[in-house]
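Multiple structures follow.
Every number in this text was worked out from the coordinates using simple rules, so none of it is lab data. Computed from a predicted structure; not experimentally measured. Cβ atoms are built from the backbone, for glycine too; each structure is taken alone.
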Structure I
Amino acid sequence: MISKSQLLYKLELQSTLLEKSFNLPPKFGEEPLAQAIYNFTNYSDLCELLLQSSDEEIYSVILEHRNLEYLMINEIEDGFLIDAFHEEIENMATRLESMIIINMTKIQLISNLYELFGLDDESKYIINCDHLNLNWQPCFDSLQDQQAVLSSDLLINEIPFRLIATKVNYDKCSLDDLKKSLKTNLVQIEESSINIHEEKMQIDDHRNWLIDSINCLSNIESSNIEKHPCFFKIKNQNYFVYGFTLSPHLSISANDKCININIQIKDTKEKQIFIINIGYEQLVIECIFLDKAEGDECSYSSGNQWVQDSILSRGDACKFPTVFNKSYYLMTIRPFSHSDRLENAL
């Protein structure tokens, strides 16, 4: 069991980390730590409470004080503390902003607070979903390679999403090479029927939808290879995977035994990027603030309208924004790029 001397040392280290993170003079991190983070009167009273407690009773004493319980993160079985911390962290950020000058975005500030408690993945907005088993199903019966376009449904914060995976093969990351790959992979069987003709139009629509989605959400033509979209492996084949909220007129496929993924969407106007680890593969959820949910309508910038007109143009995509924190958001899923991890770590 952790001793009070170890916890006092932990407070000292957290105070020093606050000073480094926000360019504060030595010892100037103590009061923000006590008041903004642990919601305590002052740093001296906080330390005195620990000093007056015996090692045997320190655990129960800490858990009796709201917010001070977070000092036990990484010291005990802390799943319940981390869940509560997710809910409290924005209040901590608000209190901290009222005490010191913050020269960073709200998302960066919250990232620093996660790091303060040793929550490295959370600080980089990484969500591990090793338990997630995606059940990929063919989208088109008439393709020579029925594994060329696949779909799978999942839940994010209990909201149905649909993933569309398209097989791609190229050596050079460019839009022209992608189009050549699609031309090779999206070939129909050589038969003539009404169903095949109807699917041909659907396949052509899918090709255009994918190219529009890539142009909107990914940097396939970037000179910086760190920004290029990464393949998602399915049965050792390369795919680009894009996803969207499912139309309310549709239900999740009966083939998909959906496990819910919880992400902590913050109350901020900044774009939020979440990296989803699924085994050895990765995807990115983008959460784009639109407007406060105060009326029946919300406004779209030209960039947000592009999202609406590209990835959300499919018939099975929800055309309405999602509501979190009494605000409207656009939520999309796209391929991971190495720059996502770098930018989230800054």
Structure II
Amino acid sequence: MMELNVFESPGQEWDEFASRYTDLIFYQSLWSEVLRKGLGGQPLYFYLKKGSEIVAGLPGILLNIKIFKILYASLPYGHFIGEKSYYSTFLELLEKEFRKIGIDQARIAGSPLLESFQLETFVPVTARCTLLDFNRFDKEKVRERYPSEVRRAVRKAEKNGLFIKRADSREEVETFHRLYLSSMNRNQAMAKYPLQWFYGLYEMLVQQRKADFIFAVKHPDQYAAGVCVVYSSTSVHYLHNGSDESFLESRPNDLIVDHIIQEGLTEGKAVLDFMGSDPNDLSLIRFKEKWGSQSRDIHTYVKNYHPFRCKIWEMGKRLASTGVGSKLVKTFRG
């Protein structure tokens, strides 16, 4: 007999199931607590049982955003895991459950590190994801494998007196958030993630050495740029970044990526996951690829269960992503 259930606080049973199919931290119960604490959402980890055995699962977070109920499965990655022969049955039962609990929109995100199940009743939205295979490097001669432009950029950062520092306090989380906001404002983009999100990453992951905020610093009180990385057992995920425009000529971002690569090799990681990019953001994709990375398309599968409400939601997101809209969002947030 097949039965659909959901963990609202996933734990050992979920982790034992998920670990048979992926080592990505985004599928672990710990990540559900990061999402709960950082975004204020309700974890919903759906699973299909055959007898006493879990045969398929989908991690998710339900966000109640004013009048909208959006299920993200998950952030940044989440998709079906388990025995593929059960996925069609699992999807059929999931869609009934989504309607039952009043979800307006479901977003099921693929991963470049896992094979995704194509959801034929959903609309695929494409992103460009970039991966750097660490096997291309000799641990003792990493920089020799960089293109000449990258070597020059890293040397320039060092000559300008920049050095690497890890965050070790909540105050530095606030510093990172300011750098993140600076980058979003410079790019006229909506700052989707609040300070509480970064506190959650720090408190739940950094202190367990499962994530880091890595800065390029000029002096103890001059932070040029920062990157938030999250660690799976075999991969490093470049989750967020931010920078101070006045330091960009000193190439702080290049220095940080060089550090991430060097440290990843030392710790035996296999890949640096630069995460997804808008396919039209060619300058960002070029920055990610210049290290010798390869890019590929990944899809987030989207389905609107209440089309009119979702149309309003999507219009609001598009407005908020413009320069004028981001200013309005800041005004309403106070």
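With relative contact order in percent (Cα under 8 Å, 6 or more apart) coming out at 22, pick the structure among I, II it was computed from. Considering all the candidates, the number was obtained from II.
Here the criterion is mean count of other Cβ atoms within 10 Å over residues 125-132, and among I, II the highest value is seen for II.
Ranked by FRET efficiency 1/(1 + (r/R0)^6) of positions 69 and 85 (r between Cβ atoms, R0 = 25 Å, to 0.05), which of I, II sits at the highest value? If you can, show how the numbers build up before the last one.
Numbers: I: 1.00; II: 0.25.
Sorting by FRET efficiency 1/(1 + (r/R0)^6) of positions 69 and 85 (r between Cβ atoms, R0 = 25 Å, to 0.05) in descending order puts I first.
In this comparison of I, II, the computed figure 0.9 for distance in nm of label points 7 Å out along Cα→Cβ at positions 109 and 197 is attributed to II. Could you tell me which structure in I, II was used to calculate Cα Rg over 2.2 N^0.38 Å as 1.19? Structure I accounts for this read-out.
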